[in-house]
Structure I
Amino acid sequence: MSIEFIIFLVILALPIGYAIYIYNQMVSYRNRVRNGFAQIDVQLQRRYELIPNLVENAKAYLEHERETLTGVIEARNRAKAAEETAAQQPENGAAMQQLAQAEGGLSQALGKLFALNEDYPELKADQTIQELSGELTSTENKVAFARQHFNDTVMTYNTYRESFPNNLLAGPFGFSPAEQLEPDNKEAIREPVQVDMRS
């Protein structure tokens with residue numbers, strides 16, 4: 001082999017090697033996004049399990065509030081369905097937006113349920129309700145923490161994907177932009193979580 005041929009091979013190998021490196025990095029960042037959503041998924045599943053228990057225990061005290069209780073369960077079911085869709089492809093922006101809307105609806109429905117606390121003193125005195133409320137508060141905090149981590153990984157992935165020359169390879173290799181999980185109502189989410197039925 002001549003020296004010119006070896007130089008030609010090296011020149012040819014460098015961009016191919018760099019393209020492989022970029023591809024592997026994008027795979028790594030995309031997997032971090034998926035793992036970040038998996039952490040949210042765990043907490044949301046816990047939340048979805050707690051809500052029916054809370055509603056079932058509150059039924060005894062809220063006989064005249066069936067519409068509110070039904071609204072909470074329906075909002076929970078919509079959020080759970082949206083979460084299942086998002087879990088299949090967490091980098092799908094439309095799925096994240098649907099989940100954010102469904103979670104916003106669930107938060108509103110839960111807010112209506114907890115607003116009834118003042119009208120039903122026996123409800124806030126119930127030990128089981130207090131325990132479920134405490135668990136739900138803890139879970140809400142964990143969801144918020146997991147969402148922050150997920151959004152950080154999405155930002156890292158998108159930044160890497162959009163950087164030059166990575167952006168030239170992202171589209172052809174099928175790396176679409178990921179969407180952060182932002183609450184449907186950003187102003188409401190900045191308010192402290194009020195789910196304690198003991199007050």
Structure II
Amino acid sequence: MQLCRESLEGHKNRFKLRVRSYTDDPDYPRFFEIKRRMNTVIIKDRARVEHCNVARLLSELSLPAGSCRTDGDALEQFRLYTNSINAEPVIKIRYMRQAYEGDSQTRVRVTFDRQLSFNVGSAPEVSFTGQGWQRHPLKGVILEIKFTGHYPAWLNRMVKSFDLHQRSLSKYARSVKKSCLLKFCAPKIPVRFY
């Protein structure tokens with residue numbers, strides 16, 4: 001639960017481990033991701049893994065010889081990070097996302113996340129269906145603005161026009177905290193209210 005604690009405590013230099021999927025379709029790949037934060041800079045590495053290998057990778061952190069294609073360097077980094085803190089599956093997060101991306105030289109991506117839900121469990125699987133999903137009572141949406149290079153002037157005008165303020169919100173840490181408050185079979189961690 002080290003990663004959750006670091007997020008809740010607001011550590012400036014930290015990392016997250018997650019397995020992302022956009023569908024339950026077994027023909028669609030899953031993505032093993034490492035998201036690192038160094039002060040205000042975010043760096044994300046991801047490895048594409050076929051669905052048939054997800055459970056084995058999450059439980060053994062190894063692939064059978066000659067198995068489905070993966071992105072080796074990123075997956076090896078994921079294994080190293082996982083082993084260094086004895087990480088294991090804890091909770092699944094799902095939400096509906098609308099994403100918009102510009103095609104200009106300064107890449108900008110704006111996402112709106114709604115219907116944030118979580119499901120506590122340690123099974124090495126990635127699935128959006130099944131029982132046990134709990135909905136967060138969030139008002140509004142989670143807006144994320146991501147860009148590479150320089151912060152575009154038009155984006156600055158939009159932020160000012162809508163009176164937006166930067167806030168840190170970890171969907172994972174928020175879900176673990178909520179599951180503890182609901183007394184689900186979640187990991188026992190000290191919960192601080194901010």
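Things worth noting here:
- A value of -0.84, -0.87 for log10 I(q)/I(0) by the Debye sum over Cα atoms at q = 0.27, 0.28 Å⁻¹, for residues 33-72 alone, calculated from one of I, II, originates in structure I.
- Source structure (of I, II) for distance in nm of label points 7 Å out along Cα→Cβ at positions 9 and 25, computed value 2.7: I
- Which entry (I, II) yields the derived value -7000 for helix-only ellipticity at 222 nm (-39500 (n - 2.57) for each DSSP H run of 4 or more, over all residues; to 500): II
- Among candidates I, II, the computation of Cα extents along the principal axes in Å, for residues 105-144 alone that gave 30, 21, 10 used structure I.
- Each of structures I, II was scored by relative contact order in percent (Cα under 8 Å, 6 or more apart); the highest score is held by I.
- Label whose coordinates, when distance in nm of label points 7 Å out along Cα→Cβ at positions 1 and 121 is calculated, return 2.1 (choices I, II): II
- Comparison across structures I, II (criterion: Kirkwood radius over Cα pairs in Å) gives the highest value for I.
Laboratory data are not the source of any read-out in this text; all were calculated from the coordinates shown. Note that this is a predicted model, so its numbers are computed, not measured. Cβ atoms are built from the backbone, for glycine too; each structure is taken alone.
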